[in-house]
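What follows is a set of structures to go through.
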Structure 1
């Protein structure tokens, strides 16, 4: 994906995150800040992540965190999109034709509500995106046999039904590798979060992180 900068911050070795979500995120913030700085001076925009299917269009003038949404889309090169996950999937959406991007939080509930289709349709409405032009990438997430539902496979199917043909899946199971990933299910809710980041290259200088 040549037109974008993207990253996926893995588990921080040795950091105690056996706490509730907010405390764990506070402990992780310094490490995540290092990752965010790799994207230059872009402004981070987050979603509240309520396991729904609402999508927000964000710019540098938007709030730092969009309430009651699970997906963010933008064409603003000054914006850095961020989603946190620990078993749920972060879905990266890139439209190289319209220079538009989206980042989606999709777990079991969000997948059942087809949040990825909502994001694709919102990009079409707001930016003129043709679904066939989109490139989609699924992050590591929990999968069978460690979870009763293969929602990653459902996300892939939902994207293809929406007209997205270029869909790529990491195939990584977060619950199967606790040295690299946080797993809400495996660690009984007391764990950290990985951080997915996505930005347009635009005219802002930054260094790309590792591929999601």
Structure 2
């Protein structure tokens, strides 16, 4: 019988842990996070081609993520020595320095806490998972990718920005939304609110339940 994997859910508290990383011998996740958002992402193995492209692109966009108050941290079941050698290899071969920590999860403790081991894919390697964790340490988004398809780093950036925008402005974001575009106003909940919505001159009203609005310019 296959092992039952416990998968964290959106809205759950992010599991805390202490781990060895490329930047600390005993990093406590919650303390390292502080008041920032976090992108916690896993990769199947060091020195693999698709993973190398992903880590390099996260590194190239590191300053952009920090600009929106978001930290990056990677994890796989490889040893810290393997991580360090891989980081050096990417610097030499790609000219990219990895500024964020990589967790050496050789005992799979973190991988199991976050449901990153999917026996149907592999019982010994983490799948490509992305966890978006907000500043209150709540899991806000989870994205899984198969082992043979690299993730879109632009989409990871977009979903963090969309969540932060929705939180700040009490709204939602439509399909394919990007910063600067109109957002979705919360739908009315009473007949009086429906009447008010249909007469609202500042909204792009498609119908009473779907209205778009501009956000104030910062």
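Rule-based calculations on the coordinates, nothing more; no lab input. What you see is a predicted model, and the numbers here were worked out from it, not measured in a lab. Cβ atoms are built from the backbone, for glycine too; each structure is taken alone.
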Check the numbers for distance in nm of label points 7 Å out along Cα→Cβ at positions 46 and 182 across 1, 2 and tell me which is largest.
2
Here Rg and Dmax of the Cα atoms in Å has been calculated and equals 15.7, 45, so which of 1, 2 was it run on?
1
Match the computed value -9000 of helix-only ellipticity at 222 nm (-39500 (n - 2.57) for each DSSP H run of 4 or more, over all residues; to 500) to one of the structures 1, 2, and report its label.
2
The value 21 for relative contact order in percent (Cα under 8 Å, 6 or more apart), derived from one of 1, 2, belongs to structure 2
The highest value of FRET efficiency 1/(1 + (r/R0)^6) of positions 38 and 198 (r between Cβ atoms, R0 = 30 Å, to 0.05) among the shown structures 1, 2 is in 1
